[in-house]
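J.: Pasting the structures here.
Bear in mind these aren't lab numbers, they're just calculated from the coordinates by the rules spelled out. Here the structure is a predicted model, which is why all the values come from computation and not from measurement. Cβ atoms are built from the backbone, for glycine too; each structure is taken alone.
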Structure I
Amino acid sequence: MAEDMVSIDGGRLYYRRQGHGDTVVLVHGFGLDQRVWEPQWSALAAHFDVIAYDLRGFGRSTLPDSAPYAHHEDLRALLDALGVERTHLVGHSLGGGIAASFAVAYPQRTDRVLLSAPLLRGYQGLGALMALLKRVWQIAGEDGLAAARAAWLGAELFAPSLESPLGRECLPTIMNDYSGWHWQHRDPEVGLDPPLAQRLHELAAPTRVLVGTRDLPDFLQMAEALASQAPQAALDVLPGLGHGPSLEDPALFNQRLLAFLRAA
């Protein structure tokens, strides 16, 4: 396995890479880093050239500064630096929105896309998720980062994942390593313009959306919206699972993931 840093405009991204064949890039969610994909790593690396990286502001990658940037453009810069012309994309939550945004912006560089509980920038009508985000930001400002981390990890969003052995093993460790930068600074990340939620009809790649029945209603609604508006998307609802199916039932997740990617 190779691991290194690549330079991007305004910073550096950490990545690891292993395997041979068609490339698959794994994109993690908010507050997490590439380690969250450990349950998928060996299964994918047996068949694919797998790349997992830390988003700007997370893990070992550099923090944002005051200059605007876009996560999907960081992904493009990573692929350019690693000599990858086309790739499959797998994204979770925030990472799902980033993967979908890349697929909209760079359809010629996108193969198949699997999105787990994707977060759609610009989606209207979010309830519980927005309330949670506001509460955690407020706690960070009033009580500090340790209290904010505890509130974030202790939220309903993560409860199903923490019921699983893998979730209990990795989520607290990864979350404790999160810098908390976003809770104390204005993030200048810009995303697509118009935002992703208004451009789902442009997501032309074959796309599979996974969402657990125990996830927040907001994520169920976003999954349904993407699956109904993207022309080659299908929705796969996972009974009994929550926001982190890749940790909660990795055998099921890996089976669905490999079947979808190898159907190309």
Structure II
Amino acid sequence: MRRKLVAGNWKMNGTSADLAQIEALAEAHTGALSEIMIAPPATLLHRAYEHTKSGPITLGAQDCHKCASGAHTGDISADMLLDAGTSYVILGHSERRADHDEHNEDVRAKARAALSAGLRVIICMGEELEEREADNTLDIIGGQLAGSVPDDITGETLVIAYEPIWAIGTGKVPSIEQISEVHDSIRKRLEHRFGPQIARSIRLLYGGSVKPANAAEIFAIQNVDGALVGGASLMAADFSPIIKALDAS
């Protein structure tokens, strides 16, 4: 049985004052059925750990370097993230792929480094609007899945997040049928590659303009095991209803 997961990606948002939002979430969801993960900016990780280490919230990071150490000014290794108290790291987000020219092989190398350090990885994938309109979505996702995911994974160490790029922060959401088609395809590809037992234990998240108003409908879709949430995770008042919707699904 896959435990549902809702992950909040704060992106380049948040200062010390915003740690109060994590405190509020922890107090509101002490008995949560779903796993809750927050990925604040790296500057807040160590302080955020103090607010998450004994409560219902798991701490995550937004990226890591593929090397364990070295002359990489400004970068952060997986070992450093683990030392700061994180359990997860988000890799391959479309904004990293676009803004930093990251390719599937880069994401795979980072995932290997994270797994070696003892972190769990959330690997993101999604299509551009023109790829969706050209009916190439499943091929694009299949290529990202094959190229970004290392071979040595388990259901405990890997989470897949499907985020259609054209839906991130735009308010546009794919239809229920479109989300279902992609998540079903990902599950089948995982079964073909890793076998049914491992594939059925890997959680599949949907991301892209998830809000309190649409969360319950999305969580009712088969093979949707939770969500990767951006803007709506910044405030406890917005994120809490999404967590409740997942608990109720």
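J.: Between structures I, II, where is FRET efficiency 1/(1 + (r/R0)^6) of positions 52 and 236 (r between Cβ atoms, R0 = 25 Å, to 0.05) highest?
T.: By FRET efficiency 1/(1 + (r/R0)^6) of positions 52 and 236 (r between Cβ atoms, R0 = 25 Å, to 0.05), the leading structure of I, II is II.
J.: May I pose another question? I have 18.6 for mean count of other Cβ atoms within 10 Å over residues 12-19, calculated from one of the structures I, II. Which structure is it?
T.: Going through each structure in turn, the value belongs to I.
J.: Something else about it: Which one of I, II has semi-axes √(5λ) of the Cα gyration tensor in Å, for residues 20-75 alone, as calculated from the coordinates, equal to 27, 11, 8?
T.: II
J.: Consider the structures I, II: one of them gives 0.45 for FRET efficiency 1/(1 + (r/R0)^6) of positions 44 and 156 (r between Cβ atoms, R0 = 25 Å, to 0.05) as calculated from the coordinates. Say which.
T.: Among I, II, the structure yielding 0.45 for FRET efficiency 1/(1 + (r/R0)^6) of positions 44 and 156 (r between Cβ atoms, R0 = 25 Å, to 0.05) is II.
J.: Let me ask another. Could you figure out which one of I, II the value 44, 44, 34 for Cα extents along the principal axes in Å was computed from?
T.: II
J.: Here's another thing I want to ask about it. Just checking, which of I, II has the largest value of distance in nm of label points 7 Å out along Cα→Cβ at positions 68 and 188?
T.: Result for distance in nm of label points 7 Å out along Cα→Cβ at positions 68 and 188 over I, II: largest is II.
J.: Another question about this same structure. By the measure mean count of other Cβ atoms within 10 Å over residues 36-43, tell me the structure among I, II with the highest figure.
T.: For this comparison of mean count of other Cβ atoms within 10 Å over residues 36-43, the top structure is II.
J.: With Kirkwood radius over Cα pairs in Å, for residues 28-171 alone as the yardstick, tell me which of I, II scores highest.
T.: Largest calculated value belongs to I.
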